Structures are given as structure tokens and as C-alpha cells.
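Next up, some structures in C-alpha cells.
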Structure I
Amino acid sequence: MTESRKIEQLEAQLKKYEENGVAKLYYSLNRKANEMAEVLNANDLKTLDIDDPKSKAFERLKVIWTGASEIAAAVKALGENAGITGDEKKDVEKKPFVETIAEARR
């Protein structure tokens, strides 16, 4: 690995520590919650073949809706913790510790 490539790689890693990871996680989990809702909405329980012992569709859907409340609670908590504004770029780029450090110096 060349020296300039190594520097680029280290700078990219450092940038990750300067981002607001909590906000990034909020948006990621929120997207997953939307995907879960789409999967659940795309399936009608009345049309699932629950008599087929080889079908795992119901069990897989059940896993999704069982975990839904945990993800919803996590999204809510992360949103409150990170001060989510709805502007993903702005929220993720916001320096997470600047206000905390400034407040500690007062």
C-alpha cells in the first residue's frame, strides 16, 4: 500500500469518528423499519398457506412483527438522543460532542 493511499484510508476512518453515529444509526434503523412494514404489508395472512408444513412464510413474518416494537422503541430513543431534525445529511454531519464539550467548559 502506498503512503498516500494509507493516508487517504486513515482520513476516511477519522471522518467516521467525526460524524454523528447515533443520527446515522437512527436513519438506518428507520429505513429498516420501513422495509419491515413493506414486507408485512405485501403479505396477506388470509392468503398464506399455513397448512403446508414446508412453508416458513408465517414464521418469518412473525419474526418481523415480533421485533417491530423493539426497533420502533430504538428509533424513537435514538431520534430523541440525536436531536433528529429530519434532514439526514445535516443530522449525520452534526458534530456529536461539540455541544457537550462546550457545556462542560462553562
Structure II
Amino acid sequence: MARKCFTCTASDGRRVTLYKDRYEHHILAEHPELKRDYDKPAQHIEYAIMNAERTYPGQGKAVVYVGPPVQANPPAGAQHIYVVVLPEQNGEGWWVITAYAEPILG
């Protein structure tokens, strides 16, 4: 069975899982700003999913969660964390495919 960082209930009621393998080998590797700007990136990803300011459709069946503003470590400043999820293959829940941070400008 795959190891999990967390499973949570999203702001829209979906059950979402972040798997350790995806987190370590994709998210942190491809989006190093999360590791650089946050002491506990997985907790910020979970927070963004659970407290999303908005969601919108991504490509195909993907859903994108946009978290509320969070204060990253200096000098990064305030940011939104975007989390992209897809349905699980077994039809039970959703899983995080990627997450990244964007600064809040002006």
C-alpha cells in the first residue's frame, strides 16, 4: 500500500490524499520554492485544499484548489498555494498530482 502524507476533506467535500512518493519525487523536486519558502510544505498543501478560496476545472478531470493567502518564509512574502487533484483510479477519492506557490503581487 502506498504511503500517505495525509488524507483530508477538501473545502468542497472531496476526500483528497497526498502520497509520499508523489510529494518527494515530483512536488518537492519540480517546485523547489515550496521547500525553500515553507518549513512544512505538506501542511501548507493540506491547508490550501481544506480552506481553498476558490476551485476551478483543470485539464481533463483535474480540479485546481487555490488556497488562501499564506505568509511564506522571508523574503518570499505572501503567496497562494495551488493544488491540482485528479480522481483516484479506483473511483474512491482524489489524489494530489502537483502543488506550487505563486506570490501575491501588489
| remark: Taking relative contact order in percent (Cα under 8 Å, 6 or more apart) for each of I, II, the highest value is that of structure I
| Among I, II, structure where distance in nm of label points 7 Å out along Cα→Cβ at positions 37 and 61 as derived comes to 3.1 | II
| I, II: which one has helix-only ellipticity at 222 nm (-39500 (n - 2.57) for each DSSP H run of 4 or more, over all residues; to 500), as calculated, at -4000? | II
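P(r) over Cα pairs in 10 Å bins from 0, in percent computed as 12, 28, 24, 18, 12, 5, 1: which structure among I, II?
Answer by label: I.
If mean count of other Cβ atoms within 10 Å over residues 77-84 comes out at 16.1 when worked out from the coordinates, which of I, II was used?
Structure I accounts for this read-out.
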| Origin of the value 5.4, where distance in nm of label points 7 Å out along Cα→Cβ at positions 5 and 45 was derived from one of I, II | I
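A short reminder: the numbers here are calculations on the coordinates, not readings from a lab. Remember, predicted model here, so these are calculated numbers, not experimental data. Cβ atoms are built from the backbone, for glycine too; each structure is taken alone.
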